[in-house]
Structure formats: C-alpha cells, structure tokens
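Multiple structures follow.
Computed from the coordinates by the stated procedures, all read-outs in this text should not be read as laboratory data. Everything numeric in this text was worked out from a predicted model, so none of it was measured. Cβ atoms are built from the backbone, for glycine too; each structure is taken alone.
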Structure P
Amino acid sequence: MMNTRVDLFSARVPRYTSYPTAPHFHPGVTSATMREWLANLPEGLPLSLYLHIPFCDTLCWFCGCHTTVVNRYSPVQSYLQNLLAEIATMGPLVKGHKVTHLHWGGGSPTMLAPDDVRKVKKALDEAFDFAPDAEFAVEIDPRGMKQEMITALAECGLNRASIGVQDFDPKVQKAINRIQPYDETKAVVDALRAAGVASLNIDLIYGLPHQTNANVARTIELALTLKPQRFAVFGYAHVPHFKKHMQLIPEDALPQAEERFEQFELAHSLLSSAGYVAVGLDHFAVPEDSMAIAMKDGSLQRNFQGYTSDDAPALIGLGASSISALPQGYVQNKPEVPEWRKDVEAGELPVARGIALSEDDKLRRGIIEKLMCFLEVDLSAFGKSTGDFPAEMEALAPLIQEGFVVVDGAVLKVPQTARAAVRLVASVFDSYLAKSKAVHAVAV
C-alpha cells in the first residue's frame, strides 16, 4: 500500500509507449503472423516507418536504448547491407500504402557515413510510396558532427532533427560519459538550419547524477537560446539490473524522488513561461507546431518514439530490435544482429515476438493513451463508466486522496499541477502490471 507522496513518486510503472507493454510480447507472434497482418491492412491505410541503427561510437551511461559500441565502421557497413535487404523485402508487402512519417533512431543514426545515408534513403524511396509532405526525422548526436553529414541529410529531405542534449553541466556530463559543450551543439543547430532543416527538437533529461535545480534551470536557459520547435524532458530511468553499464553511474549522486519531482516541475514551469505548450507528460512545443496543434484538436497520439502528431494507424519497424505497431497487434524484430541478419538473408521477416490485441487490450490501450496524451479520459466515449472498473477505482483511491486525479462522473482527469503522476494513474488500467516480472522506471 502506497501511503505517502514519496511512495507514490517512487512506484515503478511503465512509460506506456505501447499497451500491452513490450515485456508481455511472446514468441507466438511469428513472421507468418506479421505477413498476415500486413496483408489484411485496410486498402490505402497510411503508414509510418521507423528505422533502427543499433550502433554508437561511445556509450552514454544513462542510455537505455538497444545499441552496441563499435570502434570500426565495418560492422555498421555490414548491418546496412542487411538493412537494405529488409527494406526490399518489406516494400512489396505494403504496396499501395502511403508513408506519411519516417523516423531514424538508434543508437546513433548520424554515425553513418554520408554516402550511406544517401544509399539508405534511396532504398526507402524505391521500396515505399512516400506522401509528398511526409515528415523525415532523425535522432542526431551533435558530438563530432561534420558538415558533410548535415549536407547529406538535407539532400535526403530531412525536415525534423531531434537533438540529444540531456544536460549542459560539465559535472553531470562527466558522470554520464557524454561530454557535449553548448558551443558544439549550437554549431550543429545553426548548420542544420542553414541547410534548410526547419524543425528542431531538443531532448533533455532530469534525475541525472549530480543534477540540481540550478543546473536544470541553466540547461533550459541555454537550450532556449537554440529556439527549438519542441522539447522532450524525460526522467532518467536507472535500471542497472537491465542495463549493466548503468552500474558506472554513482547511485549516491542520483536525485531522490522529491528532488526529481522538483526538477520536473521546474522544467515544466520554465518552458511554459517561455511560451511552449505542455504536451502530455513530458513534451513541449511552440503553439504553431503540429504537435501543439494535435494536442489542441485531440488528435495527439503516443508511440514508441513518444508523443507524436503522426496519425498513421500502422507503424512498420525496420532493423534489429525495432517494433511494429499494427491495428491487430505489436511485432518486434529479433534484437541480436546475428539472428536478425540470418532471417533477413533468407528473405524472411526477422520477427522475434509480439502480441495480438484482444478487445480488452484495445479498450485499455485507448483509455491509457487518452490519459497519457490529454491527462484525462471520458470512459463514456468507450461505452463504459467507473462502475465497470471497480478494482481500478479502488486502486485510484490513494491517488484521488493525494489530488493526483479527479473523478467527475465518467471522466477521470489529472490536474495540471499533478501531471507528473499521470503514469501512475494510467497504470491502474494496466491488467498485465500486477503479474509482470519486469522492473520499470520510477513514476516521476
């Protein structure tokens, strides 16, 4: 039983970029399942593509991504050959479906050679039918970024860059093994804008070792000078049992639950005061950005990249460990490159596991997504009332007592002052959580 505010903040719950969450995927979903689901997509259904580059040249100790550090380019080059083959296999399976969004993540997509960026984008253009106004976003590590890479990305149609910053304080950067001076980041931002990349996102993290309110405020002050269209402000998830390199982070230097909450609230206050619209739990956008507009008109969605204005009902993942989200369920590629490669070379879809959505899953996914996106849900929109969820309402009691959620008839609303608790509120509707063996990040 969680009886105090600190207990609530310290609870470990999923981030809900999917529901059911990835720990509940199973090998009963196969390559044949994926082919069947793709064949049964409604005619003309728009698609999103996610492409995973699972390599970095240095390891950031805070990172929870599926990636491998390499000091030679040959493993990357070999991987790209197989990625091109996977693209060629997938393309015909979704013929007739327009692609409206393309996102490259990792790892570090920008560790590719410029000519390989061009080669991969050319293969995607040949295999898939892109809408004329499709968004093309890439996660960018500014450290060591060369003009040649910026030129290649711009030539390929990059129109949104997501730039990892985390924190500008040198002591914090040293503690997480990511030395990235402000001047270096600004130079990359300026070069991207000069190349015609109009939309920029900045990613920040709170809850890092040695972080204080003062350096969170200073980091935001500096980041605001870069004038990005969006900010994402994530809470650091310390899971050293799962990501062994996190053991290199001194645990006694990590902010505690109340300190994390203060940092979250400070970031929210500073960015809101600077004119950014708060989007969901941890994103912020200028009012004219598509994400702020989606927040306002009710079309905002949440997927494995976080919050998005992308309303495509199907997401196709390409590359090792990537996840596809289809109307019928979720499918994850094999995470280890050798196993993934073996399937790709055989012309198979490299599926490891997934989950088919039951009607109850779809209901709970809808409720959770509404809460995560808009901090409220009207159960009557799903044909339900609070009386249909007696166990959930009982579990909400301590959150209601703390003022983290307000119940008004069939409407559950998380007050703006309690937005940090929205994952906790959403977790009440997670029917898998109680029996899960997965260990998640703390709620705030």
Structure Q
Amino acid sequence: MPRRWGRALIAYSTVKPAKATPPLQGRSTLAAITPSPHLKDVRYDIRGHLARRARELEQAGTDILKLNIGNPAHYGFATPEPLRLAVAGHLQDSEGYGHEQGMTEARAAIAEVHRARGSHGVDAEHVFIGNGVSELIDISLRALLRPGDEVLLPSPDYPLWTASTHLNGGKPRYYSCPAERGHLPDPDEIEALIGPATRAIVLINPNNPTGAVYPRALLQQIVEVAARHRLLLLSDEIYDDIRFDDTPMQPLAELCGELPCISFGGLSKVHRACGYRVGWMVLSGAHARTAAYRDALQLLSALRVCPNILAQWAIIPALQGAPTIQALTGPGGRLEATRQAIIEEVRRSDYLQMVSPLGALYAFPSISSQRLPGFDDMAFAVSLLEHEHVLLTPGSSFNLAGSRHLRLTLLPPAGLVATVFERIERALQRCEAEASLRQAVA
C-alpha cells in the first residue's frame, strides 16, 4: 500500500463521528399524512371495505361466494382466442411509445364502427383509446368542467361517474331511475334539474347497476332536452352488446346528429378482456362545436403519454371478427341461464322483488318495505358477508338515497344461484326476527 494511502486511512479512522441530530421537540417526527379534501365525497364501495373484509375472511380460510364485481375471468369466462393471439403475436411491436390517442389503425376501426351506427363527424382524430373506460371518464370530465359546474347523473349510477365529477371540481346532480318506472329516467325530471351551471348529461345504457336498456323514443327525448340547453351528452355504452330477450340497443350518437356526444366502449365486458384495460371514447357532432374540446382531450391524453400499446392489438379482431357474446346471452347461453335462475329465485322469495334485467351483467333486486320497513342495505350486506359468506354490493353504493336494493352479478354459473339465494333468504329471515325483537323490547 502506498505510504500516502496509509496516512489517509489513519486520518480517516481518527475522525470523530458527528453527533446524532436530536428529535424535534414538541411534535412527532412521524406526523400522519392528511388526504386531499377532494376525496371527501369520493367513494367506490365495489372495491371498498366489504371487499377488504372478504379478503380477510378468505385469508382465515373461509370460502366466500363473490357476486360483487363484473369480472368475467374470475368466473371462468375466457377472452376470445383471436384477441389473445393478436396480443401474443405483437409483443416485439409494442416496446415503444405510441400515439397519445392510441394506435391509428385501431382508432380507424373504432371510427368505422361508429360511422356505421350513424355517428356524425367521426374519424380517427375523434377517437381516444384509454387504459379502460375508467381513465377516459376522468379525462372527459377534466377537459370539460370548471369549479362548481354541474353534471346530471342517473341515480343509481356507476359510482366512478360521481367520483370523477367531484375530483374534477364539479357537482353531481341526480335524476331518478326508480324500479317503479322500470329503472328508466324521466326526461321532464332531467330538464327540471338543468340550471346555469349544468354542463352535461350522463347516460349509462345498458345500465349498471339496474340492467335497464333505454328505448329509442326515450333517448330521443333526452337528446332534445340536451339540444335545447346546449349540453354535452356522455353515453356510457360499455355493455352495448350484452342484452337479453332480443332487446334492441340504440346508440345515442345516432340520435344526436350534430349535437356533441361522447360514446364510451371497450373490450372489458362484451369481449371478456377486463385485464387488457382497453377502452375508448368517440367524440361525435359538428366539428365547429367540438374542436376546442377535442384539442383539450388530446392534451390530457398526451399528459399520460399513451395508452397501453400491447393490448390495443386486440381491438381490430374484436371489432371485425365474428361476435361471441350472443352465444352467452341468447337462449341456452350461460349468462341467460344465470339471469333466469335469479329471476326465478326472486319470484320465490318472501322478501325480494325485481325488475328483470334486459342488459349488462347485473341484477338489482330490492327488499319488500312491508316485510322489512327499516331495512339498511349496507348493514345487511355486512351481515350477509359475516354470517353467510356471500359478498355483494348494496344499492346505496351506487348513489341511491334510501336504497333497499342489492346488486348481484350474472357471471356465476346458474347452479350456484340457488345456494346464494338460500343464504340471502336466511339472512333476511334473521334480519326480520331481529327487527321484531327490537320492536317487542321497545
């Protein structure tokens, strides 16, 4: 070792270590992080405390029957093989960034489908691909809303719409879709809610959570309301081809013509590819009215760089290949069999009633007010999970005030439905007995 290195090491070894900095006096060095106040009114119970409790029970060895979420793969549904092969065959073509709006060829295919449906002014430049429709809902509202702007939403709604409205500075206002009307909205009620701050009307069709499918005449009336008040229409059509009993589906954009409209779709539900996280939104209407908004959507799309490249290869075979969903929703199909089993179990129940779902992946039964006048849907869902080990989502999770509803997915096999409803009925009997006991004590 050179002599100068030895001297340096001796000098280094004799340096006294610095004194430790004493902790701050009078306050904790590990203060809790306070969440943003923007989250005050945000909820997503579908993946909230009930789902977390179900995971805890599973980890403790309890089998849980899960009917809380529309995830086809969890119930054994497979993504169609042409979509899988398209993704697998383009791995090496997917290693770089892409266009901020999505692959040009995929956007062109989406635009072609929407032009064939009658959408006005649609080309690839008016199509935006996202990492699921969830991301695009947020982008569409972020590009639109100013602080305090109002968005008209259905009640019940898919809670992401309410959450995104809050997170982007807006205020949700709800129009009712009660079971007494077949879960359909009233155009007059919608129009009565419109004020100076109203910017948009949201429709979910086919509807999650109710399973309603809106008829053409009703949609035409809502379009006329939007036209009178110069409002943007946002149509969540992710379940567009999941329909039963030959119920027709009317794309909203066809009725809008030059009136601005955004239509949302994707691979998650119809093509059973939730994990691919591929959704799209299509901006239709007169270009003179949508140009600035289109540019804002492109800017926000660029800020997230681009959507997932690899999964976008599945879009063209999904749209141009042979349809596969009708084999599941038609007579003898698995989804139709489960739907019919649920309808029959509700009919047999002493407590339940339901508008039969005509579309989407859910049933939305309600509990009789005569049998259980003080019913609390969230408390019941907790009890059902703890005692009967069934996980579902209470209707109040969908921004439905005073809900007596429960949402169940149609995805489990029909043979499981009788077991699920046996447990639900037993839990309702227990709930009624407890209510009677409280009344007797009082």
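Hey, FRET efficiency 1/(1 + (r/R0)^6) of positions 132 and 260 (r between Cβ atoms, R0 = 30 Å, to 0.05) derived from one of P, Q reads 0.85; which structure?
This figure was derived from Q.
So Rg and Dmax of the Cα atoms in Å, computed for just one structure, reads 26.1, 97; which one of P, Q is that?
For Rg and Dmax of the Cα atoms in Å, the value 26.1, 97 is produced by structure Q.
Which of P, Q yields 0.65 for FRET efficiency 1/(1 + (r/R0)^6) of positions 68 and 124 (r between Cβ atoms, R0 = 25 Å, to 0.05), as computed?
P
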